[in-house]
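Undergrad: These are the structures in question, set out in turn.
Taken together, the values in this text are just the output of simple stated rules run on the coordinates, not laboratory data. Because the structure is predicted, anything quoted here is derived from the model rather than measured. Cβ atoms are built from the backbone, for glycine too; each structure is taken alone.
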Structure 1
Amino acid sequence: MPARYQLRFQLHPTPDAAERAAELVSFCRESGVEEVVLLLAAEELYPGHPAGAVEDRLYDTAATAAAVLRAAGLDVSLNPWVTVGHADRGRADRLGFAPMVGPDGTVATAQASPACPRFRAWITAHYARFAELDFRVLWLEDDFRYHNHAPLPWGGGFEPLMLERLAELVGEPVDRERVVTAVTAPGPPHPWRALLQQVWRTVQLEVATEVAAAVAKASDGRSRLGLMSSEPGVHSVEGRDWPALFDALAIDGQAWHRPHFARYSDAPGRELSFSVWMLEVQRALRPRYVRSAPEVENWPHTAWSKSDTQTWSELVAAQLAGSDALFLNLHPMQSGAARRFPQVAELLRRSRPALDLLAGPVAHTHGVTLPVRQDAAAHVRTRRGGDLAELAVDPGPAADHLLRYGVPVTAEDGPVRVLFGQLAWAYGDAELRRMLADGLLLDGTAAHILRARGFGELLGVTVEEVVERGATGGPGPYALERVLTGEGAGAYLSVNVQPALARLRPAAGAETWTEILTPDHRFWGAGRCVYTNELGGRVAVTAATAVELLPHDDDGQRLLHAAVRYLEGDAPTLPLVTGGPHLIPQLTRTEHGWRLAVANGSADPAHPRVHLPGGAVHAEGALLRPLAEPEQVATTVTTTTVATTAAVGTTATAGTVEVAEPLPHRGWLLLDWR
C-alpha cells in the first residue's frame, strides 16, 4: 500500500481560479499527490469570518476548483481557515459575534466565543453550505479550542456567556477574577476547576455536534469531518474529552484527525523525539475508528524556513506511526500558483520511495509506558497560582529524556512505566499500586507526591523534601551528581541548573547508584536509587525534578539504560540504542515480528548499536538516507555485556546489532527481526 499525499493549497478567490486549479492538477501529477485539500481565506487572505459576498466568492472558487480537480481524478477536501478565529492580527468582527475574553479580561476583536449563538448559527451554516459541494473531508482548524488566541494571554473561555454557565453549576454568581484565582489556586484543585472544564467541554461538544449534523444533512452523509489538534497537555487544561469529541464529529461512524507532531520551522534533529512521542500519545487518545493524517507543516514556508531534510525526516516519523495519509503544508499560503515551487514537487518525488516502504498500519508499539491521561490538568497542584499554563502537563519531558538516550516508549500498557512530575496526581490509588508492583521510573517530584499519598514504603527512599533553588539552610547548594558504582564509578554529572531537587534518603535494602554533592563536595543527598519492594515491584528514583534540563552525556545514558534493565527484571525485552548522541528509537510489533526504527538526531554521522536482551538474533537492515532510495544493509550481531537487574556493576550477555554504514543526520535505520 503506497503512502498517500494530501496537499493543502490555497487558491485566491479571483477570476483565474480555474486556471490556477489546472496548474495545481499539473503539480499534483508531477509530485504524486492523490488528494488536494483546498484552503480558503487563510492568513494573508483572511478578512475576518466570511459572510455575504465574501463567502459567495469563496464558494464559487471552491466549486470551480473542485470540478477541475475531480475531473483530473483527484480527491478533494476543504479546510476553512477558521472556526472561532486564530488571532486578531488587526482584524475586527463584522458579524456581531460575542468576542473571546482572556483570563486577564483582554477582549478579542476578531475571535468569537464558541458559546455565542450567533457564531454557532454562522459556523453550522458555513460548513453546511460548503458540504453541498461533496468534499470528502471538511476540516476544523486547531483554533477550535480555547488556548492560543493572540493577543489574549493563554487564550479565551472567560466570556460572560461562559461564566453564566459556570454560575449555574456553582449555584451562585461568579466573576472572572474569582474564577481564575480558584482554578489556578495552589494546593488541592478547587472544585471550580473541574466545573469550568465541564463548561468548556460541553460548549465544544455542542458546537461539534451541530456542525456534524449540518454537514451530514447538506452532503447527504457523503462528507466527513476532520479535526486538527495541538498539544495534549493544553487540551487537558481545556477539559477535552477526546473520545466524546470525535464521537460528536463522526458522520456514519467515521472521522479524521490531523495531529500536530512536528515543529513548523527549522529545529535541531533531537526534536524528532517530540514527533515520535506526540504521534504515539495522540494515537492512544483518539478512538480506533478515527483515521489519522499528521500535519507536516512548513511555516512561513519554503526551504528558507524548514529544510527538505527535516521535512523528509518528519514524513518518515509520521509513516512509521501507521498514519493513513500525510497532510502537507509546503507551499506559501499566499502564492496561489503551485508550479512556482518546483522544489516542493521534487521533495515529494524523492520522499516517496522511503514512505512507500513504510506505509501500513501499526497494531502495537512497545517500550517504556508513558503516562497518558486526558484529564491530567484536573489533578495538577500549582505552585504559584494565577497562570493557566501551569495546569498543562504531559509526558513530554519523560518521553524526550528516554528517547534521546535510546530507550523506546509506548502509550500502551507494559511492564515498565515512567511517571514524572505532576502526573503522579492523575492516577488513583489502585492504579499506582499496580504500577509499583511492576517496574516504575520516578523523578523527585513524583516520588515526593507518592510518599504524600501513602506509598512511601514501596519506593525504597524517603523523600524528605523538595528543595527549590535558592533555598537557604542545609549543607549548601546542590551542584554535582557523582556515580558510585558500575562502569562509570567516580564520574560526575551536573545537576547545577535543576530548579528543584528532591532530597532522597535510601531505605534499607535500596541500592544507591549516585549521590548529590555541593560545589565543595559535601554530601547533599542520594541522587539515584533502585529498590525491589514487598509487592515484587522494582522502583528507580532520581532526585531530579526537571529531567529536560539535565545535560545529556554518556554517563547519563549508562545510568538510564541500567535503570531500565533493572526495572525489566528477569525477563528483559527492550532494545536499547547506543552509538551516538540523540539516537531516537521507535519500536513496533508487525505481523512478521519486530521493527525498530532509529533516527539520528545529531548533526554528526552515527553508528547505532542496538542491544537486544536474550542473546543474538538475525536482523534485516535498511538504511533510509534523507531524500534517497532506501538501501538494504548487512547487519552484524555480536555478543556483548550489559548491565542487568542487580546493580549497575553486574553484567550479562546480550546481542548487539550494528551496520557498517554510518547513519547520517536525520537518517533512519530500520531493523526487522522475529
Structure 2
Amino acid sequence: MLDPLSLGAISVVLGAVGSGMGTEAGKWAWESAGGLVRRIAGREVPAPTTADQLASVARLVHEGVRGDAQLAQAWTLFAGAVRLPGTGSRRERPRLPPTTRHFTDRQDAVKVLDKEAARAFDGSPRAALLYGREGMGASALAVHWGWSQAQRFPDGQLYADLRGPGASDPGAVLGSFLRQLGFPDEEIPASTQGRLTSFRRCAAELRLLLVLDHAQSAAQVLPLLTSAPGVFTVVVARRPFTGLDALRIEVGPLARRDAKQLLTALVGKPALTAARAELPAHLERCGGSPYALRAVALRLTAPAPEPEPTAMPENDPVRAAAEDSYRLLSPGAARLYRLAGLYDWPAIDSAAAARTTETEAGEAALLLEELADALLLERTDSGRYRYRPVVRAHAEAAAASADGIAGCSAAMSRSIDGYVQLAVGAARAALPESWRVPSGAVAPVAYANRGEAVSALAAESGNLVQAVRAAQEFGARDSVIRLCQALWPLQLKAGHHDVLLPALRTGARTADEHLPGTRASGALHAQLAHTLTELELWDEAEQEALAAARDERSAGHTRGHASAVEFLGLLRLRQWRWDEAYACFEEAGGILDGIGPDGEGAADLPRARALLERHRGRALRGVGRLDEAGERLERALRFFRDSGEAYNTARALTDLAETRLAEGEFTVALRLIDEAETALADERAEYHLVYLRTLRERCVNAGGRPQA
C-alpha cells in the first residue's frame, strides 16, 4: 500500500481534489485542502493552477508533515477520505448507436480498419479517418464495423457526435465519455484538463473503441486522441484533415451493382422488378449514396405517386433525395420541414415544432413522425428529432422560396420567443426568490417542485444556448439578455458550465455593446464570472467580477454591486487567498449598509448578510481562526434555520462541521452532519450528500463515534 505521506501519494491526492472541484463536494474538499496546506506551511500558499505549481505544493506538504506527527495525522485523515475520480463508481460497458440492418459492400475499407486496429502498439495513437460526402455512409460504416468488433474491445465502445452547438468544446465530449463509462456526475471534473486527466487515467487500463462522428476539423479531434495501448479511434468526417495523424480511408459511392443489391434488400425483388423501367434513372439520380437509395426505397414501396424528377443540384444525391421526398409531403409536414430547418437546433420536439408553425402540439408530433418516416429528420435517443446538415440546407432554401423573408422572420421570432418563455418560466419556478431571474413570463408547463424546473432547463440547455446565438444573429438583443439571465438557476443548481459558457459570453458581450453600465450588463458579467470560476479560468473570472462590480455601481444598483464583490470573494476562496476573500466579504457588507429601510433590496438584506457571514466563516477557517469562524457560521446557521431554507441550512451546517472537525470536536461534527443530511432529504443535492459522507468518514477515522 502506498504511504499516504509519500510525495507521490500527496501529489495524487492534491490532483484528485483539484480535478473534482467543479462539484459541490469538490469545492468543499478544495477549500479544506487549502486550509490544511496553509496550516502545514505556516503561511498562505496560492492554489496551484498548473502541474508545476501542484508539484511545488505537494513538496511543501511533504516537507511539512515529515517532522510533525500532528500535521501528519491531519493530512492522513484528509487524504484517506479522498477518492480518485472513477475508482468508486460502477463502470459501464458503453455501446455504439444501433447499426443498420442492411449493410452492403465496403469490404476493402473493413479490411483496412481491421489491419489498423490490430497494428502492434508503438506509442502512437491507433486511429483511422473515414471520410466521404454526406449520405455516402461513412458514419454507418464506422458504427457497423464497431459492432462487428465487440470482442476486440471488451470494455466498450464510446460514441460522440461532433456536430452542433458545444461539439467544438473537448471538455463537453470528454464529459460525455466519462458518463458513458459510468462516472457519476459528482466525479466528473469541471475543467477540460481535469476531465482529460480522468479519461486518460481510465483509458490506460481499458480496451476501448472511440467513434468521433461528424468531425469538423483536426483541432476538434486532437484533444480527444489518446495513446493508450488498448484504444482505437475512428474519426468520421466529410473530408480529410491536415494535421491529423490517422490512417485515411475514403468512403465513396456504392458501385452500381452494390447499389442495386442494397435496393433489393430494402424493397424486395418483386417491388424492384415492378420498377425495372425506372430503375436505371433511380440509380443514376442516387449517385451511389446509401441515404438517397433508402429514400428511393421508401417511394418504391409507398402508394404515393412518384414526383417528377428535378435537376440534381450540384450533383448532390442527398439534396436531390431531400427534394424528391419533400415534394411528396402533406402541406402541414412540408411547412414544418421548411420552418423548423431555418436554424440548426440540436433537438426538435413537438412543443418547439408547434411554436414554430403555430399548430397544436399533438398535430406537430404527427407531422414530425411523417418527416422522420420520409428520412427528412433523424430520430434521436431522447425521442426528439434533428436534421442532416445537407437536408437542413435544403429545408432552409425551400423556406426562402415558399415562405419569403416575412414568413421566415416570423417563424424565427416565434421559435426564439418560445425558448425565452420556456427558460424564464422554468427559471422562476426553480428560483422564485432570486432577483437575478428575469420576470414577466409564466412557465408553459407546471412543475411539481424546484428540482423538476431545474431538470427542464437542463434538458433544453443545448437549444437554449442555440437560441441565444440565434437571437444575437437576428438582432433580438432583449431576448439574448433574458435568455442568459434565465440560465442562472441552471448554473447555480446543476452546473452545465461547459455547455453554457458560449451563451454567457455572448450575453455579456451584447450587454457591453448595447447596455453598458446597466444592471443587465452587471448581472451578465456576474453570471459569466461564476461559470468561469467553476471552470477554473480564474484570471478571466476576476476580470468579469470586476466588470460586474463596475457596472452595478454605475447603475446605482447597490444590491447587485455588493453581490459582484461577493463573487470576487468567492473566487478568492477558490484560490486559497483567504485574507483577500475576507476583505471582499467585508467590503460587500459595507456596500449593503448603504441600503436604507425603504431602499431597493431592503427585504433581502437579512438573507444577504447571512450569506456573507457564512462566507466570512469559511475565510476565517482557511486562515486557522477557528473560534471566530465558528461564531460567524453559527450566526448564519440561525438565520437559515429560522427562515426555513433547507439548502442553505445544510451548507452552513456542513461548514460548521468542517470547523468543529478541525478543532477536534468529532462528536459535535457528526451531529451537525446528521442534521445537514436530514435538511437535504428533499433537495436532490447528491453532490452535497457525497461530501457529507466523506466528512463523516473523516470524523469517524479521527476518533468520533458514528451516530446510532
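Undergrad: Quick check on the output: 29.4 is mean projected area of the Cα convex hull in nm², derived from one of 1, 2. Which one produced it?
TA: Working through the options, I get structure 1.
Undergrad: Let me ask something else about it. Where does the value -9000 come from, among 1, 2, when helix-only ellipticity at 222 nm (-39500 (n - 2.57) for each DSSP H run of 4 or more, over all residues; to 500) is the thing being computed?
TA: Numbers: 1: -9000; 2: -19500.
Here the read-out was taken from 1.
Undergrad: Out of 1, 2, which structure matches 2.5 when distance in nm of label points 7 Å out along Cα→Cβ at positions 234 and 346 is calculated?
TA: The read-out was computed on structure 2.
Undergrad: A further question follows. Where is distance in nm of label points 7 Å out along Cα→Cβ at positions 98 and 530 largest, in which of 1, 2?
TA: Top value of distance in nm of label points 7 Å out along Cα→Cβ at positions 98 and 530, among 1, 2, belongs to structure 1.
Undergrad: A further question on this structure: Taking 1.13 as the value of Rg/Rh (Cα atoms, Kirkwood Rh), for residues 34-201 alone derived from one of the structures shown (1, 2), identify that structure.
TA: The structure behind it is 2.
Undergrad: So, one more: From 1, 2, which structure was FRET efficiency 1/(1 + (r/R0)^6) of positions 10 and 418 (r between Cβ atoms, R0 = 41 Å, to 0.05) = 0.50 calculated on?
TA: 1
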